[in-house]
Structure formats: structure tokens, C-alpha cells
Structure I
Amino acid sequence: MAPLQFEIVTAERQVYADQVDVVIAPGVEGQLGILPHHTPLVTLLEPGELIVRRGDQEVSLFVSGGFLEVRPDKVVVLADVAERAEEIDVARAEEARRRAEERLRERPRDLDLMRAEMALRRSLVRLRIVEKRRRRERPQT
């Protein structure tokens with residue numbers, strides 16, 4: 001099967017671009033699996049892990065939301081924020097998780113509940129992606 005051209009960009013930069021076999025994206029109604037010659041579509045993305053595979057290689061990326069456009073031979077993601085697994089700052093993600101959990105636990109008067117929950121979700125996804133990458137890189141015993 002002919003590979004897909006895949007590209008993920010933010011307002012600041014192109015995060016990833018390559019020929020891939022499959023794209024798995026966090027759509028607003030669940031995970032989307034995109035293969036070459038997929039029906040064209042445009043959809044919103046939820047914050048989550050976006051995975052691209054080529055052969056036996058897999059790349060995990062964090063997306064904080066955005067849009068996914070599918071054409072028969074190309075997939076383009078326009079993301080608010082996107083990071084490759086190796087770019088995720090673990091200490092920053094841990095601190096964001098801690099702050100979000102603290103705000104949700106304390107529930108101050110000015111708490112924007114939805115914003116606090118989304119901050120927690122973004123930090124947890126980042127940490128999950130990093131942990132998954134670490135497990136993949138551990139030598140098999």
C-alpha cells in the first residue's frame with residue numbers, strides 16, 4: 001500500500017512530516033485510524049496522543065487539540081500545541097499535574113472547573129506518552 005504523506009504543524013513550527021503507513025488520532029468522538037486512500041474528512045481533535053506508524057516504527061506525539069484534515073494521499077494536523085515524546089518536559093508536566101490536582105481538590109471560588117480539568121488531562125497525557133516511550137526504550141531482558 002502506498003504510504004500517506006503526514007504533517008503536523010502549529011503556529012510556531014512544523015513538528016513532524018514524513019511518509020507513514022497509518023495515523024491514529026484522538027478525535028472528538030474517539031480514536032481515528034487513518035490509512036492511505038481514506039475518505040476525505042475534516043474533524044476536530046481532542047487533547048491526547050497522536051501516533052504515526054511506518055513499518056515497525058512508531059512515533060508518539062502530544063496534541064492539545066486542533067484540526068485533522070484527511071485527503072486520499074495526505075493527512076494534515078493543525079494543532080494548538082504539539083510535541084514529540086522526546087520533547088516533553090517531564091518536570092513541567094508533573095508540576096502542571098500537581099497544580100491542576102491541587103486546584104481541583106481545593107476548589108477556590110474563582111476556579112474554572114473545565115479549564116482545570118483540561119489542564120489535568122493534558123498533563124496526564126504528556127506523562128503517559130513519556131512513560132510509554134521509556135518502556136519501549138528499555139532493553140528487553
Structure II
Amino acid sequence: MNEIGLIELFWNINRKILKRLAPLAQKEGLSITEMVVLWKAHHAGGRRVTSLADELGVPPSTLTGMLDRLVDGGWLERDGDPDDRRAVVMKSTAKLGELVRALKHASSRTLEKAFRSLAQNTRERLAGDLASVLECLEREESSE
């Protein structure tokens with residue numbers, strides 16, 4: 001399989017997984033994109049908006065509107081960056097912490113059904129192979 005085929009495969013797998021998780025987001029009145037932003041913000045700890053935007057692959061100006069809605073919803077809070085008074089840091093709230101715990105449980109059950117037919121050694125090999133792909137991409141990124 002060539003590189004374009006691999007990209008299409010990754011894209012289609014990602015789309016199908018997100019489709020399974022979308023009802024969990026909708027239950028909270030969130031889009032799947034908002035859920036991804038919340039997940040990243042929660043697991044990153046306090047994170048600058050520019051850093052979060054870079055990780056998500058979107059311009060900060062695009063992310064700002066979504067962050068406004070998430071702050072208004074009580075999921076995130078803005079705080080000043082102690083190292084740079086011009087920068088804003090996004091922090092998780094207790095409300096988001098509760099949601100993440102519930103999502104981990106629900107998404108685990110949802111995805112377990114999807115991957116149940118794969119043998120354990122296949123899942124382990126797949127996880128190792130995907131980790132290797134990510135490492136390769138990160139190495140190349142850091143050398144640019």
C-alpha cells in the first residue's frame with residue numbers, strides 16, 4: 001500500500017471511530033470537534049491557546065470561537081499565562097473532569113465492541129505499529 005492509501009486508511013478509521021463517539025458528545029450538547037478540543041485541553045493541563053491550536057492543526061482565530069462557547073458552557077476556563085501576560089492558558093474545570101471520566105467509561109465500552117473481533121495479539125501489534133508511525137512522523141517534524 002502506498003502512502004496515499006495509508007492516509008486514506010487512517011482517515012477512514014478515524015472517521016468511523018469518531019462516528020461511534022459522536023452520540024456521547026451530542027448527549028452533552030457538544031459537537032465531536034468540541035469534544036476533541038476538550039479532551040486535548042483536559043489531558044494537556046493548562047495549555048496556551050496557540051499551542052492547543054497547533055496540536056489540533058487549526059489557526060488560533062478559528063479555535064477562539066469554539067473556546068468561547070466551551071468557556072460559556074463551563075467546560076473550560078481562561079487564565080493568564082504567568083510567563084507571558086499576553087498569552088491565554090486554557091484550563092479544565094471540574095465539570096470537564098467529570099465528563100472525561102464518564103467518556104472514558106462509555107467510549108471504552110463503545111470501542112470494545114468495535115475491536116472485539118480482533119485477536120489480542122493483533123491489537124497489541126497494531127498499537128505498537130501505530131506508535132512507531134507516530135514516532136517516525138514526530139522525528140521528521142522535529143528535524144524540519
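Structural remarks
- Comparison of I, II by distance in nm of label points 7 Å out along Cα→Cβ at positions 60 and 124 - largest value held by: II
- Source structure (of I, II) for mean count of other Cβ atoms within 10 Å over residues 28-35, computed value 12.9: I
- Structures I, II were shown, and Cα extents along the principal axes in Å at 54, 43, 27 was computed from I.
- helix-only ellipticity at 222 nm (-39500 (n - 2.57) for each DSSP H run of 4 or more, over all residues; to 500) derived as -24500 - corresponding label from I, II: II
Values quoted throughout were computed directly from the atomic coordinates according to the rules given, and no laboratory measurement underlies them. Just so it is clear, the model here is predicted, and its values are computed rather than measured. Cβ atoms are built from the backbone, for glycine too; each structure is taken alone.
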